[in-house]
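Participant: Structures given as structure tokens follow.
None of the figures in this text is laboratory data; all of them are computed from the coordinates on show. A quick note: this is a predicted structure, and the numbers were derived from the prediction, not measured. Cβ atoms are built from the backbone, for glycine too; each structure is taken alone.
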Structure P
Amino acid sequence: MTRPDGVSGTRAYVALVVALCVGLMLVALGAWRQGILVLGSSFVGGAVVRAALPEPRAGLLRVRGRTFDVAWMLAVGAGLVALAFVVPEG
């Protein structure tokens with residue numbers, strides 16, 4: 001049985017949304033640094049998956065062109081990870 005186009009990307013998108021929800025929950029519960037790291041890491045992971053998947057299989061990860069999608073998710077993810085490390089404690 002063959003998969004319909006976009007199933008791989010849709011599964012990756014669902015995993016990305018779940019990771020984002022976990023990160024937001026951590027932030028809401030007070031572990032903001034760990035939550036921001038989870039959020040940033042999930043965006044970086046989404047960028048890697050978007051770059052690796054062929055265009056017909058990108059599914060819901062496909063918003064614009066591949067270059068824009070990967071660059072945007074990498075920039076947001078790297079910014080969030082950097083934020084988690086740069087902001088001082090207390």
Structure Q
Amino acid sequence: MHTDEFEISLSRELSVCKNIIKKVERSLADMEKRYNLKTEVFVKEFHNGKITEINEDFITWLNNYETLKRWHDTMRQYEEIFRIMKI
């Protein structure tokens with residue numbers, strides 16, 4: 001059963017997802033600028049062993065990359081539920 005409370009809660013969760021995604025994307029953009037390297041290239045080179053240095057920035061960069069993927073997945077799930085509720 002669809003109620004306004006469900007829709008309000010879901011909208012709030014979507015808003016939280018979008019805000020977190022923006023924050024993580026800004027963090028990734030900062031790393032890209034600092035190291036003059038796109039995140040996708042950094043991750044690929046890191047996993048292929050081309051980047052052997054391990055520092056706090058790189059660990060944070062990798063963690064944020066994985067975090068962003070999870071938050072995008074969560075947002076897609078909420079959007080799908082929201083879409084179904086609107087039918």
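Participant: So helix-only ellipticity at 222 nm (-39500 (n - 2.57) for each DSSP H run of 4 or more, over all residues; to 500), computed for just one structure, reads -29000; which one of P, Q is that? Please report the intermediate quantities before stating the final value.
Facilitator: On the way: P: -24500; Q: -29000.
The value was obtained from structure Q.
Participant: One of P, Q was used to compute mean projected area of the Cα convex hull in nm², and the result was 6.2. Which label is that?
Facilitator: P
Participant: Something else now. Identify which of structures P, Q gives the largest calculated value of distance in nm of label points 7 Å out along Cα→Cβ at positions 53 and 77.
Facilitator: Q
Participant: Assign the value 35, calculated as relative contact order in percent (Cα under 8 Å, 6 or more apart), to the correct structure from P, Q.
Facilitator: P
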